[in-house]
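Quick note: the coordinates plus some simple rules give every number you see, no bench work behind them. Keep in mind that what you see is a predicted model, and the values were worked out from it rather than measured. Cβ atoms are built from the backbone, for glycine too; each structure is taken alone.
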Structure 1
Amino acid sequence: MAEQIIRFEDGAAYEQMMGIWSRLVGNVFLQWLAPPLGLRWIDVGCGNGAFTEVLIERCAPTWVEGIDPSEGQLAYARKRLSIDQANFSKGDAMALPFANHSFDAAVMALVLVFVSDPRKAVEEMVRVVKPGGRVATYMWDMLGDGFPLEPILLEMHNMGLAPPRPPRMEASSTEALRDLWERAGLDKVEMREIRVHRVFANFDDFWLAKQTAPSIGATIAAMSSAEVKTLKERVRARLPSDAEGRITYGARANAILGRVPA
């Protein structure tokens with residue numbers, strides 16, 4: 001079977017679906033990393049700049065290079081962050097267009113499971129970071145029900161539907177992350193779990209924020225109106241609301257940090 005490819009091309013749609021989640025997790029992630037100010041960073045798989053924006057706000061970097069394969073996402077990032085400290089360019093996580101030891105820190109935010117060869121991507125981050133520098137990522141726990149889309153994906157599965165899933169979901173587990181970081185030769189490896197919650201005004205707010213996801217959008221578009229109605233009813237039943245109809249939904253990510261040997 002051919003490998004399913006999930007591409008994020010629409011920066012505005014990504015913002016509605018995942019950008020808010022990325023900033024929620026990103027703030028906790030950077031608080032945990034506690035990096036010094038004034039570093040030179042590379043944000044691999046920067047997407048529409050959601051995490052990059054948090055990085056700049058919290059860490060005052062001297063420079064950030066954002067790399068992503070999607071021109072649509074990069075265009076959104078450039079509009080979001082029209083500042084002197086960041087540059088956004090098209091590139092491949094498995095072949096970063098930079099010389100060895102070009103950065104003080106490298107980060108991937110919610111990206112690793114979408115890369116066809118996570119090990120190569122981690123090796124590339126190590127290559128471009130200076131000795132003693134930081135290499136880190138956070139990724140939804142895809143195999144442990146930590147993904148924000150899980151209620152919809154689960155009910156799709158129960159209805160016999162098979163939306164595309166990221167090609168390397170196993171890379172999100174704590175065991176796989178530690179193995180990747182240690183095999184890349186990184187020192188002082190640390191890990192933590194990050195839990196965040198997002199409040200939706202009502203079920204329609206939750207649904208609209210999710211149906212633009214590439215992993216489910218095409219599947220929903222191919223369904224009949226009756227099937228979509230059934231899916232929505234099944235998902236709604238999984239999401240208790242408060243007296244005002246608000247839905248509070250949680251997600252969980254695994255994070256890892258290592259140092260390039262000096």
Structure 2
Amino acid sequence: MKVCTVLLPSLMLLTACGGGSNTLPSGAGVSGAYEFVVSSNVTGGVTLVEADLVANGNQIEASGPSGVQILTLEAKTWYVNGVCPGATPGENSLAGSLSGNNVALTFNEGGNTFGGEAVVTGTTISGNYSINDSKCPNLVGNIGFPSGFDSGGFTGNQVPALAGTFSGILTLPSGVENAALSLTEGKNHALTVNAVLSGSAFNGTITLSGSAVGNVIFVSGSLNGGSLPLFGYLDRSGSLTGTANSLLVFDYSTLAQLGLLLGS
């Protein structure tokens with residue numbers, strides 16, 4: 001069995017590569033909204049790479065905050081933009097070139113660029129990864145492992161459009177609010193969020209707009225004369241938040257966690 005590598009942010013992914021019956025026409029199977037779930041054997045962390053992939057012939061790409069977002073859960077702590085972002089956090093990109101069911105990828109995580117090859121089976125990309133000599137601080141000084149070493153596995157799958165209403169308590173900069181956020185995804189992953197708020201600082205409805213990036217909402221609006229930029233992760237299965245169909249919300253300007261909303 002030939003082994004190929006895919007280099008995703010701070011991770012080198014390994015997967016079986018070669019022939020077979022899973023040959024894809026140009027761009028098929030790897031366009032649309034994707035979520036890569038990457039699990040580390042060293043730190044126990046889970047990194048989510050969310051990307052809205054666009055196919056153009058044999059080329060695929062996604063770029064910028066509206067195209068690629070990253071979120072890591074490690075040691076019960078969430079890290080928006082990943083646990084070890086590059087020099088320009090949030091400015092990510094992903095580009096690939098397909099040949100049959102093989103794909104050569106280049107991924108840029110906030111200024112850190114990695115490249116490699118992978119195999120697509122249907123609409124799923126899966127395998128294992130290993131990396132040496134990483135400068136990421138959380139991979140330095142781990143007992144029982146060489147400094148800068150990491151390994152683990154990943155699965156990448158297409159995800160459906162973001163939709164639904166999610167309710168609960170949000171601790172916003174202006175005060176604590178009862179919130180109901182209704183998500184509507186339109187063409188080209190444009191996302192509208194109608195937020196009904198009632199609480200200590202505001203009572204009424206505001207509209208936020210931006211992008212659906214895989215399972216991530218990336219939107220902003222105005223509240224009490226100030227900007228309200230929100231980053232939210234929809235955990236469809238509940239494997240990370242502990243509650244299925246829940247929306248974990250952050251303030252993107254401070255990266256502070258604001259609350260967990262439940263789908264209705």
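When distance in nm of label points 7 Å out along Cα→Cβ at positions 145 and 185 is compared over structures 1, 2, which one is greatest? Write out the running numbers ahead of the final one.
Values: 1: 4.1; 2: 3.1.
Comparing 1, 2, the top value of distance in nm of label points 7 Å out along Cα→Cβ at positions 145 and 185 belongs to 1.
When mean count of other Cβ atoms within 10 Å over residues 65-72 is calculated for each of 1, 2, the greatest value falls to 2.
Match the computed value 0.8 of distance in nm of label points 7 Å out along Cα→Cβ at positions 33 and 129 to one of the structures 1, 2, and report its label. Intermediate values should be presented prior to the final figure.
Values: 1: 0.8; 2: 2.2.
Derived from 1, not from the others.
Of structures 1, 2, which gives 3, 16, 29, 27, 17, 6, 1 when P(r) over Cα pairs in 5 Å bins from 0, in percent, for residues 41-120 alone is computed from the coordinates? Could the numbers behind the result be given before it?
Values: 1: 3, 16, 29, 27, 17, 6, 1; 2: 3, 16, 22, 21, 19, 12, 5, 2, 0.
Computing P(r) over Cα pairs in 5 Å bins from 0, in percent, for residues 41-120 alone on every structure in 1, 2 gives 3, 16, 29, 27, 17, 6, 1 only for 1.
Can you tell which of 1, 2 yields -11000 when helix-only ellipticity at 222 nm (-39500 (n - 2.57) for each DSSP H run of 4 or more, over all residues; to 500) is derived from it? Of the structures listed, the value fits 1. For the structures shown (1, 2), relative contact order in percent (Cα under 8 Å, 6 or more apart) is largest in 1.
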